[in-house]
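Enquirer: Below, each structure is written out as structure tokens.
Each value in this text was obtained by applying a stated rule to the coordinates, not by laboratory testing. Quantities reported herein were computed from a predicted structural model and do not represent experimental measurements. Cβ atoms are built from the backbone, for glycine too; each structure is taken alone.
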Structure I
Amino acid sequence: MSDKSGWQTRAGVIALGIFLTIVMTYPTVTALMTAGRLGTSDGRYSIWNVGWVAHALTTNPLGLFDANIFYPASGTLAYSEPNVIGGALGVPTYLATGSPIAALNGAIALGTLLSFFFMWALVRRLTGSSVAGVLAAVTFTFSPFVSARTAHIQLYLVFVFPMVVHAFVRMVDGPSVLRGAWLGVTMAIAALTCGYYGLLLIALMGLLAAWWATWDLAYWRSLAVGAVVTAALVLPVVVPYMAIRAEAGAGGRGGVESRTYAASWRDYLTSGTDAHAVFSRRVAAGRPADRSVEVLFPGVVVLVVGVAGFVAAVRRGGRQRRWALSTAAVAGLGLWASFGPDAGLYTLIAQLPGMELLRAPARFGILVPFGLSIAGGYAVAQWTRHRTWVGVALVLLAAAELKSTWPLDQMPPLPAAYRLLAQLPPGPVIEYPFPYRRTDFHNHTKAMLHSAYHWRPIVNGYSDFTPDGFEEMAGPVNAFPDPSSFQLLRSLGVRYVVWRASEYNGEARAILEARFAPYGEHLRPLTRDGDVWLYEIVSWPEGAQP
């Protein structure tokens, strides 16, 4: 079991990964700057989030957490998951284009390629078969679980699983300080990529470390070095993140959520791929209305090959049996935990320090395609020893089965107001309509998406946590322009006001237009190009005291 391979093989795998990334995620790469999940609040949030992190890392890294939303609050990136690695992956395309959509799509494409490469490397090392590695890379990287996460960049970046486990396998094969340090680096990357995945991998590493424990001092020294490196890389980010959240009063949510987002047997028959559409619709027809829809079906090819691989490895014995059993344990425990508190295991895991943060048990389901893809490698390595065409056929079959239509929308031409804001003197912005009901707060992501083209601080905002006073301010501020709302905007320090006029119906638009007449001397129109209006507050009416 070795992962030695020439640069030609690695280059070929990377080339295949690039090709499959373009095809399987179409049109993510071909419409780099214009295609995104614009029709969902989570999709718009991810575009803004990755764009902000890429912008901050390339302009003012020390101001990373001071995102431009919820002005005048500070540290607002910490109100939700910061997605530091997602933003870092988006830096190349952001620098090349200046587009937040390109930053997100670049992060998706690069994360997909990393998942493909590390999964190939992991299974090749365990089985000695490059063909087995390619099939595992396809079945895991493009699994239905992953392709259903296009609106959540942190959940889409599953490359951390094969990356961390590959580092662990190398360390087990030859414990050393250097390999322990690399394991620590990969764990840090995982933690900064997705909090859920970071915690999952901590639990996974604990399980594997105990499974492969030896009396060899070098083994324990390597693990200790890994732990120190992880802490050294993660704590400088996590400590200020947690401090900001504590100061802002961001609290946890109740146990009801863990039941709402627990998996059911129907979820393990639910898939978004084109090939699975018929039976997925039938399964969905009987789903209770109060349960979330989770996509957890791993795929037919990986199920069959995974089970066959596990049986083959167990029969073969030795080190392969040991790895197959540990892989089966990982997949089995992930399956069990995904069913939430009522199944028992999740409740036990939640008692461990930090694990109470895993409030969506269904996300443990990622371990099922991960474990099956690894196990399948043992069968494919045996089947393709003298019949490479079998492996090629399985790869093509798996890719065809897992191809899904990505629900991306085309970004319309950017209105002149946002291009102009990027050139104007700095100043806080408020954008209307300003959603004021808590159930509508997610629509603030429209303003957040637009702000990613000028990066001026905005009063609008949406996150897991809302700062004090935001909800109370949201209603009255919608009366602008009138005396009380002028006073409110002055207290906030607002300089620019944007209206998306197309979102006001006929009567509401007429009322809005009528409000401007008494305040012409205080509001200077900068552009009313199309249905997006931009005004500057140049003075304050009498009585609008801060």
Structure II
Amino acid sequence: MDGETRALIRKYAIKNAMDYGTAREGAVISKVLSEKPELKHSMKELALEVRSMVAEINGYGKEDLEREYGKYADEFRAAAEEKAERTAKPNISIPEAVRGAFVTRFPPEPNGYMHIGHAKPAFLERELTDKYNGKMILFFDDTNPEKEKQEFVDAIKKDLAWLGIAYDSECYASDNVWRMYEFAESAIRSGDLYVCTCTIEQMKKGRETGIGCAHKSQSGEENIALWEGMLNGSIGEGAIVRLNGDMKSLNTVMRDPTMFRIKIDRHYRQGDKYRVWPTYNFSTPIMDSLNGMTDIIRSKEYELRDELYAKVLDMLGLRKPRVHTISRLEILNNVTSKRTIIAMIKDGTIKSFDDPRLITISALRRRGIRPAAIREFALSFGMGKANTKVELQKLLDYNRKLVEGDAVRLLFARDPLVMRVSGMGPDGVKVSMNTSGTLNGKREYTIKDSVCIDADDREALREGSMVRLRDAFNVSVGPADGDILSGKYAGAEPTTPPRIRWVAPESAIKATLLVIGDLLRDEKPNEEGLLSVEGLIEGAASNLKEGDIVSLDRRGLFKLDDIKSMMFISL
């Protein structure tokens, strides 16, 4: 361990001891990892260094501790002030909004599962709706029958309910295609829209060069005839309806974008009722106006489309809502693209949309992230437009504050080693430990002649040394016979030797810990993003329920994912 890391460990051990009376290994490790996350790959070495430093600091008297703390006082004060400023509640407001006359919408496309990037605008919209005593509509932008499914509609509703995001009504773009046809015919007759049968390559070249195609000058009668052919099936796929825009516009979005296209796939909701479908660019502004939206929130990636949004409404003589742009929320070393996630499922990198390495809402729910943590995380960015690309750790920190009080403190031994302990008498030693969280009360174990020791503690078990079995008793370490360790009972009075993780073999249960890391590293699948740790967990775990949170000594917080296999997922 390098000198810089040792200095960091010492600093946080001193602060933790000052804050809580005694430095705690887990808290110090968490602080160090927050500054140097790369140390996750050297956890064994880090844990040993922290244990040694914590033992040293906890041996200081009050005056010595205060003297050492004074060396860092200015640094700690500055960090506290910076944190207070950073975590101050952002101003979430719209100055033009009128209380009682505020209407907004959450507009997912049901072509995949919700992720944390969707949660940000949804929470903001709900917050604003409550603030201005308004209404929020769940608007499904479902005019692409090729990709949309009822499965995704149901999943989105389930995720919103779990997140606690209520909406006042729901609306489907596909239920209003007939209205889109009426507006389209009017705009075609006025020359604002035209039918184009150019190839994709021809259209792309025209947009790049700023030169319109021959269809741009077609008469209204020609366009209406072609439009009717699209509707009745006499014209096949490839024909589209385009805005008669400005091919020289500096905003390339305005260079005759597509407003309608033919899609012959069966629609999950409308069946075979339609073959010509409006694009988002045409249907969404119209539905926003017709549904009475006063304010819409959308991410910065749509900013160039604001001009097109206004153009469509002006062209049709419809009222324009106010448009507010916010930053898009992106998580470092992760993905939200449905196409990418599907590809990763197909190649076996991940198993499903609720793989705990992902940031879909279903994955976060499975991992044990609470809705309140997601809400606090999402709202912390406010209405700002600055790019928001952060580490997932920020969300995990919010969640840790919420779940720590409910966590059941249990012992776990990785790849356990057997230690035979002599000197305990014929009836062994009864150990009584307090249980916090959802298993309130005491748990007791009788240790007769052996315990199972965590393999990570092997180096501390040197012959002649004194160790303490965590929350149990002291052991004088004897010689090892191969993989079998030996020791002698040395009393139950609390002392300060290294604390060793153990479980009672008679009641221990086989368990698996899934340690979750970043999904990606250098934009490629991270081979260490999902590590499986096998071992034994103490018998009290049999009283847990799926979803319960446990705190495992020096390993952190885990959620019980599957009680049959005793599989836990790290938080």
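Enquirer: Of the structures labelled I, II, one was used to calculate relative contact order in percent (Cα under 8 Å, 6 or more apart), giving 17. Name it. Each step should come with its number before you reach the end.
Expert: On the way: I: 17; II: 11.
Derived from I, not from the others.
Enquirer: If you don't mind, there's one more thing I want to ask. Identify which of structures I, II gives the largest calculated value of Kirkwood radius over Cα pairs in Å.
Expert: Ranking I, II on Kirkwood radius over Cα pairs in Å, first place is II.
Enquirer: Computing volume of the Cα convex hull per residue in Å³, for residues 336-383 alone for each of I, II, which one ends up highest?
Expert: Ranking I, II on volume of the Cα convex hull per residue in Å³, for residues 336-383 alone, first place is I.
Enquirer: Continuing with the same structure: Using the calculated result 2.5 for distance in nm of label points 7 Å out along Cα→Cβ at positions 32 and 48, pick out the matching structure from I, II.
Expert: The read-out was computed on structure I.
Enquirer: Determine which structure produced the value -17500 for helix-only ellipticity at 222 nm (-39500 (n - 2.57) for each DSSP H run of 4 or more, over all residues; to 500), calculated from the coordinates; the candidates are I, II.
Expert: Comparing all candidates, it corresponds to I.
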